[in-house]
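Take a look at these structures.
Here, each number is a calculation from the coordinates, and none is a lab measurement. Only a predicted model underlies this, so the values are computations on that prediction, with no experimental measurement involved. Cβ atoms are built from the backbone, for glycine too; each structure is taken alone.
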Structure 1
């Protein structure tokens, strides 16, 4: 038996929960939906080097495929932590604990919450032969179709490639186009996975709106390696205070200016001008400091609807 046949057989025998509804056994979509999201991540080169980390993109893909393909309302919860942890029973899904926490993984029979999962698990790796198969477009597609046929026979025609990216794009559109009250009202602040996804959307859309340019210094920083952004998407009023992840509560700032802003070393007035606080001195390095920006006009997005809301700037000043 070659590697592809071997893993197709293994994937057809995942341990999935099920329940009977009107005499028909309905199976949980969680494990196969997570694997479909992993396949999408590999295809989009978001997952590399056989290292599957807990990212907003992976969570968005998992939730999107659960919602698209779920056989019924019984599985609306989409608890990401459960399939991410329990896929280890497949034998090809290997959990890697954070340093010093290995015993917690080996001794645990389950995971308490999403936060617990993130605290304990650093990443997952696959069997090397399976990973190599998923790098090959033809084998990858055969594996995807096998998952759809086996676990989603009634709903597989709803499948759409890049559903996770579509979910992020739709959240981004809502963030930019809808009133903040509407966008914020639909988030469940108790859902840690939803908060992580929306935080990623906030960062992405704020940096896009400001064209990866610091609103104060004008420095444009773009990573060419696909790594984390070099600029920060800053909340004007802390998210912990308002739970406001809308574009009107965002600024693109260099990391040093982000820290200065959070510490109230400067603020932005109602005319969108930088105002530096009194009572601190820059002893050297004035070319890299904050005081040189005093009175300078903020660099704002081209679309006025994306400008910081004056009420948020006022709240930050207070």
Structure 2
């Protein structure tokens, strides 16, 4: 079946890439490049949708050098959904025609294109109840939210404790998933966001919502006076001295975008055996988490909030919107045609 499907794949495809670090949205170029081929344990996908995460433009900006990008020119974005059109040697769990969600290899990217190669180990089947755009939003954003909550102590099998959590930037790409997942785990959720999104965040399940621009929001204090067992910290610019007074005695701040100062602070907390701790989180992608998250969408226990959709021909507009940092939910690029 793989060979039959492969004959339908064109030799070249449209893609969006950058040739150098820096440049922002203006640095993106529309190109025609060869369609990649699936090697051992890989799948060739005809992409339907991809979601842009802040890490994508941070890589372009040069913030993760010398690790990423591995080489230039680079086709960015890793979070995708599409249809399997060919399978490489050793693949047993998929066949041509399967609809899937995948996280592409961060070193090679490839998501802003009509076709991409994905590892079988980070690809899961997508049921009819989950659209391509909804599925593409999951891998980095929902995966990070899930792992952050687990590191605080959240459990999703009904055995967890009723913890109090704070979620900052709760209307952003990670935050809106974190609110929903925290409620599924039975946690009491306080959230921060801008005034225009307060009602939206409440509708996702937050018990208390603070406008971060108000004095109460800036202090992060729960209106009910609860101390936080954990914080899923999804923004920047909040100091440890702001978090420390609102934490429970063994509270943890899970920082999903740690800078050098945060890493140093975390190290200090470790060596001094501090009870209150800052904990940097680096996503550890895995198939089991992705299957769990897709299942939640399928069962309507969680939803992907889509801020905006752009065709591949307008990928630079999507890129710029992500850089500006005010999206409510996920920014999706759809591969038209």
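What the table shows:
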| read-out | value |
| --- | --- |
| Top of 1, 2 by relative contact order in percent (Cα under 8 Å, 6 or more apart), largest first | 2 |
| Computed 2.0 for distance in nm of label points 7 Å out along Cα→Cβ at positions 140 and 172 - originating structure among 1, 2 | 1 |
| Identity of the structure behind 2.4 (criterion: distance in nm of label points 7 Å out along Cα→Cβ at positions 132 and 164, calculated), options 1, 2 | 1 |
| Given 3.0 for distance in nm of label points 7 Å out along Cα→Cβ at positions 76 and 292, calculated: source structure among 1, 2 | 2 |
| helix-only ellipticity at 222 nm (-39500 (n - 2.57) for each DSSP H run of 4 or more, over all residues; to 500) derived as -12500 - corresponding label from 1, 2 | 1 |
| Which of 1, 2 leads on distance in nm of label points 7 Å out along Cα→Cβ at positions 68 and 252, largest value | 1 |
| Origin of the value 72, 41, 37, where Cα extents along the principal axes in Å was derived from one of 1, 2 | 1 |
